[in-house]
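Here, each number is a calculation from the coordinates, and none is a lab measurement. Not measured: the values here are computed from a predicted model. Cβ atoms are built from the backbone, for glycine too; each structure is taken alone.
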Structure I
Amino acid sequence: MEVLQKLLPVIKESRSVQLSDCGITDEGCAALVSALRSNPSHLRELDLSGNEIGDSGVTLLSVGLEDPHCKLEKLWLIDCGITDEGCAALASALRSNPPHLRHLNLTGNKLGNSVNLLSDVLQNPHCKLEILW
């Protein structure tokens with residue numbers, strides 16, 4: 001977490017950040033939300049695959065996605081311990097303020113029936129999501 005805090009100024013200025021398998025938890029996600037909400041936000045691609053961020057981490061990231069300053073286009077959350085609760089938070093974020101997100105990868109998570117919530121969001125004409133894994 002301390003290292004991630006030190007990297008935040010760099011992350012905020014980056015277009016693409018690859019943090020897969022870095023031991024990031026929900027606490028790290030709280031720090032990353034500030035990068036998503038920064039004005040201006042340069043971050044377009046974020047890979048958090050292989051980190052145990054879980055539902056609480058994804059819920060925090062969803063708050064960042066809802067922010068009008070967030071310009072994130074691609075988000076990888078492969079094998080992040082996300083279940084129905086986290087998927088519901090993502091669906092809510094995509095529904096409430098359709099972000100710029102075009103690619104979302106949730107492979108390897110135990111999503112269950114909450115995938116239907118994401119399917120419903122895709123029906124929204126304002127939803128920019130093109131690729132969902």
Structure II
Amino acid sequence: MENLNIPYELKDIYEKYFRKYKDILEVINLRKNQNNISEITQSEIASKLNISQTLVSKCLIRLEHSDKCVKRIKAVVYKVNHTDLMKYGPFNKFVKYLVAIVEIDNFMSLKLKEQAVILHMTKNEIKKVRAYIKLL
């Protein structure tokens with residue numbers, strides 16, 4: 001499951017639920033200095049993307065906890081570690097989970113901890129993926 005081939009059908013899901021993460025990373029990267037450090041407020045990011053500051057905050061927290069895509073160094077100072085959200089971050093974990101449902105018999109009946117071990121994720125990451133699935 002390490003080499004993910006993302007079906008075309010998932011493109012709409014990516015655009016609807018996950019594109020905002022990539023957009024946020026791109027805005028942060030536009031402000032990076034020679035050390036790959038960006039100084040930008042969540043309000044500035046929200047304004048540039050025409051989304052709420054609350055949504056930006058939630059997305060940054062998810063990106064920080066999911067494969068350390070972004071690191072908050074201090075207030076308004078960020079370092080982007082990963083921009084390829086097909087390989088890292090919430091969408092990657094979502095796709096891995098969907099693939100596991102299809103490829104592993106009775107995957108959905110396994111305990112949360114067992115699913116986490118199989119997918120090399122934390123229990124919290126599994127819970128977040130399940131929340132996205134409920135949105136569909």
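Among candidates I, II, the computation of distance in nm of label points 7 Å out along Cα→Cβ at positions 21 and 45 that gave 1.3 used structure II.
When mean count of other Cβ atoms within 10 Å over residues 29-36 is calculated, the result is 10.6; to which of the structures I, II does this value belong?
II
When semi-axes √(5λ) of the Cα gyration tensor in Å is computed for each of I, II, the one that comes out at 22, 17, 12 is I. Calculated for structures I, II, distance in nm of label points 7 Å out along Cα→Cβ at positions 85 and 117 is largest in II. So FRET efficiency 1/(1 + (r/R0)^6) of positions 13 and 37 (r between Cβ atoms, R0 = 25 Å, to 0.05), computed for just one structure, reads 0.95; which one of I, II is that? Clearly, the read-out refers to I.
For which of I, II does helix-only ellipticity at 222 nm (-39500 (n - 2.57) for each DSSP H run of 4 or more, over all residues; to 500), calculated from the coordinates, equal -15500?
Attributed to the structure labelled II.
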